[in-house]
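For reference, the structures are reproduced in the following blocks.
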Structure 1
Amino acid sequence: MQIPQDGNLFAGTDQVLPQELIEVVAGSANQSLRIKRIVSHGQATPPGQWYDQSQHEWVAVIAGEADLRFEDEAVARTMRAGDYVFIHAHRRHRVDRTSDSCPTIWIAVFYDADAY
């Protein structure tokens, strides 16, 4: 996998994309650590689907907003620019909504529990 050496977190966010843009911007060769830039524009996790990841995830919203729901919580959390959350490995979660009036830009850091 080719990882860019430099870039801009806001690049390519001036257009509406038919699907989320997800790119690895840094990480380790064995993928025990990955940092992703995600650009959403009105996308959400499909109904009934939950993410259940084997790695921990720290995620921050850089621009826009989103509703993040955990299976073990009754109400979704609205995340706005500057908000971040730590998600333990295998904690089921989903994105109920992202801004459709402007892009939601996320930075997500995935890492193995025993790696650091």
Structure 2
Amino acid sequence: MISLDQWAQIRFLRGQGLSIRKIAEEVGCAKKTVERALACDSPPEYSPRPARPTSFDAYEPAVRALLAESPRLNAKVIAQRVGWEGSESWFRKNVAKIRPEYLPPDPVDTLDHLPGYEI
């Protein structure tokens, strides 16, 4: 399957008068691919796949409950408390994705200055 950029490049090069063989060499694909791209009047469309459930999904409510109580709790401790038996790195990555929702705002990161206010 070709990308949208490749499709556009193929159509542009054909408009410049290049042969299918030269276009295939330039783009780096097969001649059949170039022929299919030229035969198609619209760019390729990709429909997003539905999200599949992961092994972390069953544990997420318990993890969120623990993060609500103590947002800085170590991911390894959370894994032990919820009974996670899978990959530690996979668990840490998933906890890292949702942890910012529970952390308090850092006062250093937010500076509010009124117009005309000088420091």
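Structures 1, 2 were shown, and distance in nm of label points 7 Å out along Cα→Cβ at positions 12 and 36 at 1.4 was computed from 1. Here FRET efficiency 1/(1 + (r/R0)^6) of positions 44 and 76 (r between Cβ atoms, R0 = 41 Å, to 0.05) was derived from just one of the structures 1, 2, and that gives 0.40; the source is 2. When helix-only ellipticity at 222 nm (-39500 (n - 2.57) for each DSSP H run of 4 or more, over all residues; to 500) is computed for each of 1, 2, the one that comes out at 0 is 1. Each of 1, 2 could give relative contact order in percent (Cα under 8 Å, 6 or more apart), but the derived value 33 comes from 1.
Here distance in nm of label points 7 Å out along Cα→Cβ at positions 84 and 108 was calculated and came to 1.6; which of the structures 1, 2 was it taken from?
Working: 1: 1.6; 2: 2.7.
Derived from the structure labelled 1.
When mean count of other Cβ atoms within 10 Å over residues 4-11 is computed for each of 1, 2, the one that comes out at 10.1 is 1.
Given structures 1, 2, which gives the highest value for percent of Cα pairs over 25 Å apart?
Values: 1: 21; 2: 59.
Ranking 1, 2 on percent of Cα pairs over 25 Å apart, first place is 2.
The numbers here are math on the coordinates, done by the rules we state, and not lab data. Since this is a predicted model, take the numbers as computed values, not measurements. Cβ atoms are built from the backbone, for glycine too; each structure is taken alone.
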